[in-house]
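No lab work stands behind these numbers, since they all come straight from the coordinates. Just so it is clear, the structure is predicted and the values come from calculations on it, not from any experiment. Cβ atoms are built from the backbone, for glycine too; each structure is taken alone.
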Structure I
Amino acid sequence: MTQIVKLLVVDDEPPLRKVLQTSLTARGFAVEEVASAEQALEVLAQRTFDLILLDINLPGMGGLEACGRIRTLLPKVGIIMVTVRDAERDMVQALEAGADDYITKPFRLGVLVARLRAVLRRTASESAGIALLQAGDLEIDFDRRLLKRAGKEVHLTPTEFDLLALLMRNQGMPLSHAKLLRTIWGPEYGEELEYLRAYVRMLRKKIEDKPAQPKYILTDPWVGYRFHNPSDGEQGPPEANE
């Protein structure tokens with residue numbers, strides 16, 4: 001990273017906070033840590049941060065309530081919530097509360113750093129209004145509504161393009177089934193999972209070398225999908241793709 005990224009860690013486990021502070025400082029982050037949501041809100045009222053790593057299970061004010069308050073206070077800050085592994089409800093609720101991503105305990109440092117950098121890229125691309133993105137052998141032109149794969153134009157229907165564009169603009173970050181359906185098809189949608197899965201299957205056939213073993217559009221089990229840029233490296237345990 002070319003500039004120091006300010007990160008606030010909110011967790012009530014002192015040993016974990018110490019490990020994260022040491023490890024992430026060594027990776028170039030400027031880390032500050034607090035033990036509760038209440039302390040986090042006090043700190044955020046005084047100082048600015050680029051990213052917040054927020055545990056969902058906190059004493060006093062819970063992580064979900066804190067996430068909602070932080071998102072209202074700081075609409076553009078990157079928030080990653082720490083959840084319990086396989087707690088489907090926690091993962092979905094974290095995204096609905098305003099988190100950009102989640103990571104489940106126990107996690108590997110490399111996976112955490114990849115997720116933090118993905119959130120940073122999202123906030124940077126929003127500020128810059130990027131019109132062209134590359135990932136692996138894919139290149140998408142948002143303004144001209146064109147997709148190229150290995151330099152050759154790929155024909156997409158308008159809905160396929162809108163779905164892929166939404167995923168690529170948020171690459172590295174999970175988008176829930178409901179978020180994808182409501183954004184692409186309209187606010188009256190949200191439960192039509194087979195509809196969404198059909199479009200994902202069609203997209204995979206057009207952009208993946210092996211649609212049954214995708215490297216771009218990955219499934220976040222129980223939650224939704226995320227677009228993976230192969231240059232991002234480690235992503236965590238293999239997903240069961242739909």
Structure II
Amino acid sequence: MIVLRSIIFNIAFYLNLAIWLLVAIPTFLMPYSAIIAVAKAWGRSNLVLLRAICGIDVDFRGLDKIPKGPLLVASKHQSTWETFALLPLFADPAFIMKRELQWIPLFGWLSIKGRMIPVDRGAGSQGLTAMNERAGKELASGRQIVIFPEGTRRPAGAEPRYKYGIVQLYAATNVPCLPVALNSGLYWPRRSILRKPGTIVVDILDPIPPGLDKDEFKARLQDVIEGASSRLVDEGRRELAKRSL
């Protein structure tokens with residue numbers, strides 16, 4: 001049943017994406033906030049589909065810790081899930097994304113309209129400088145910049161590989177950084193069609209204030225995200241084990 005439900009969901013997921021892309025076309029003629037509203041609605045609809053088809057729910061913890069105004073959001077990245085599920089949590093989110101994603105017809109063009117922040121991974125330090133400058137402009141507009149510090153999805157429980165880009169971004173922007181831990185990779189594994197029933201947990205952790213030394217910030221960020229994520233992964237594994245009995 002898990003395999004069948006996963007296949008049905010995957011079909012529904014891409015059909016749902018296609019529908020929302022069509023809905024979003026008129027936003028090309030509107031302020032960028034219109035596409036952000038559509039993106040949030042798309043994210044919520046995916047959560048409904050996951051719950052209805054796959055029996056996957058979500059428990060958002062610590063939402064009261066999200067500060068208002070400009071903010072860096074540094075999230076653990078285990079799955080495709082967080083690329084849409086985090087959207088509705090923030091007032092005006094801007095994701096940092098691979099530049100190549102903005103070349104995808106319609107989806108990429110809409111991400112440009114929504115003022116998402118591309119990063120050219122092949123450009124080295126120049127790419128990071130351009131990313132920081134663009135992020136600074138968006139933060140000046142009061143937006144929340146969402147970044148995955150490891151740069152790519154990592155399996156649940158895998159050894160962390162934090163990039164230095166988040167450290168440079170933190171140092172350059174002088175705004176609080178909000179760490180986010182999760183265990184989505186247990187239920188929506190990367191490179192797998194399976195969607196396992198259960199409850200994904202997202203834990204919003206205490207904001208890290210601006211102004212810390214770079215090394216101190218990097219150590220603190222990794223420590224709090226990895227510590228909380230490890231606890232959530234253990235919690236999720238216990239839940240999955242009970243379901244398998």
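Of the structures labelled I, II, which one yields 26 when relative contact order in percent (Cα under 8 Å, 6 or more apart) is computed from its coordinates? Considering all the candidates, the number was obtained from II. Given a computed value of 41, 32, 24 for Cα extents along the principal axes in Å, for residues 116-211 alone, which structure among I, II does it belong to? Going through each structure in turn, the value belongs to II.
Calculating FRET efficiency 1/(1 + (r/R0)^6) of positions 84 and 132 (r between Cβ atoms, R0 = 35 Å, to 0.05) for structures I, II picks out II as the one with the greatest value. Among the shown structures I, II, from which was the value 0.90 of FRET efficiency 1/(1 + (r/R0)^6) of positions 12 and 156 (r between Cβ atoms, R0 = 35 Å, to 0.05) calculated? Matching structure: II.
To which of I, II does the computed value -14500 (helix-only ellipticity at 222 nm (-39500 (n - 2.57) for each DSSP H run of 4 or more, over all residues; to 500)) belong? It was calculated from structure II.
Structures I, II were compared on FRET efficiency 1/(1 + (r/R0)^6) of positions 172 and 196 (r between Cβ atoms, R0 = 41 Å, to 0.05), and the highest value belongs to I.
Where does the value 15.2 come from, among I, II, when mean count of other Cβ atoms within 10 Å over residues 4-11 is the thing being computed? This value belongs to structure II.
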